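Q: Below are structures written as structure tokens.
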Structure P
């Protein structure tokens, strides 16, 4: 997809495909940032390439999708070359290549001019995979930090008194507990959302009920950009917080935490930057239907709350606030073409916080009296979510309302 001059704006792509007499096409152009673009781990590599036919219109509607193998069935090699391996900040175990296609013979996939739509079938799956990558990286960072906090001793923890004796574990210090419990809250909320989304994907494919299919499609369309954005963001920033638990030891390589921080940074960029995810959610999915899809999603979340939380709780209040904020943006956006783009990130974060609240209420509803380590493993992260994470909702909605008010006046 990506070319040196065309990153997020795929309409600028210049790679061309010329029809050949035998029904194949010859693709020429340069693509960059191609993960695993060339290697010797498999017998063949197949490239899916966006390119422009000679008579194609300008912009993204002129792109078609082509399948270019490294080797053809008869064993001959195509004219696909790796010009360079990118030197990256992280992910050094994955070769990221600059690939040159020099009249490489290939086949078209789907219809001419429908390449971007075909590619986005893969892209939407990749965005969920990247969200899971973020959750996994954050969990790995938390596991390292938690293990270190249970063996490293420094000073006396507040409330332990000033008596002489061995220093306390840093995991007993409130500052470290805040970091560890907060990241645990993010990881577990992410898992619940991932599992729910997986179930919705199954309903889309297998449910005989058209209404359930439509509801599942709505969930996946709205929740996918949210998950990709917030959990890749948290993988990097939360991973950095986990590095902080190590102090100076976190900044040296032998402990491994610095690699997670470096590796996590790219996930905020690829498969559509997080800013594009926010624009996709608000500008492309919510505004066109007047917010109807989001209202329906909020109805689903509201109905799915544990019974004791369905009304007169902070969770209910946040859902109603998000509903009102959505209506305000829908009403105000036509007065300022840039408004929705300015507040898109704040809006996506607000949606994410409502979903995380829902996820943790579901988790807490499943805690039994005999659940092992319930206080430290489950109740402490739940409290951290409400103390340190959910208050962001007020800030985000305040920013959105203030921006709308500035346009209205």
Structure Q
């Protein structure tokens, strides 16, 4: 190494924050300062929180909670786990490092791999890595990778010609260019696909591979391939994650909370039903039928999409009941005003719905905007509340506007006294 090279290296090393270095001839010893260690530790924990949350969201668990606890701990709550197998899959997904590298196989020394030690491999500038399926099979790969997993833009599960699960990945523009150039210059050589320190495959490069896409094959189970694709899409962890403590909360411990939530839900529903019947007469009964239909629609939609009804979700239903009856109150009040002005029942219903429509749509639309913001920026429980609220609002607009109006039009010829039907005297 000449003087100019040493000066360039020194210049770059001085730019690295929170580090110091000692030069010993052509050797540079770099170490982090205490402040640098603390910063790196904080960044690793924050990145792990975000990565684990993204993985669990894609895994399909209902309202997972992932939050930093203390300086170097992460609290993970998984209310959607139903059995031991799901729990183990979630734990494996959380702890998976997902460090992907594309590495060149040392073609010169690979034939000597059976008698090569790690010390000898290092002397050649190589790493000695095991095969993912058979630990007895080893590969000599160049220590400096061609590409890292940070260049991935996507990873999806597909099937090969033998109908076995494989993982197809896509690279960004820079990664695609590097990948294309390397494969073009190394036709006939092997390319190792290394994941978490194991070689999953080392295919021969038959031609230049453009387009920035590749495939990871192995003896995957479908669920294993899906979890691995999730881990690759969400990004690698900067530091390993270890399980320190596990607690399982059975349904009996949450029974009291569920009981109180159900009491609140049923009580609120009954009070609303009684009020509507008392204040709006028979028209209130129609509003209550719409309210019951609205509740069943919410539960049906949640069941179709496999959502778990949690305490925040119940809170969303209670709020939706109030908002759904609010739409009926606006409609009934408009109809009553028109009846008192001397309009016929048919005209009062027609104009009443038209006058109420703007207020109902505006109020519900702004609430949906708020629910969307809660879903985008909130964590697990907040997202559950936002989903239930949104479904409830859409269902209430369907039942309050279309449902009740259709009901009135169906029974209009049987109503003899419109004022009395809507709870008016005289």
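Each value in this text was obtained by applying a stated rule to the coordinates, not by laboratory testing. This one's a predicted model, so the numbers in the text were calculated from it and none came from an experiment.
Q: State the single structure among P, Q that was used to calculate P(r) over Cα pairs in 10 Å bins from 0, in percent, for residues 205-364 alone, giving 10, 31, 31, 19, 8, 1.
A: P
Q: Hey, another quick one. For Rg/Rh (Cα atoms, Kirkwood Rh), which of the structures P, Q scores highest?
A: When Rg/Rh (Cα atoms, Kirkwood Rh) is computed for each of P, Q, structure Q gives the biggest number.
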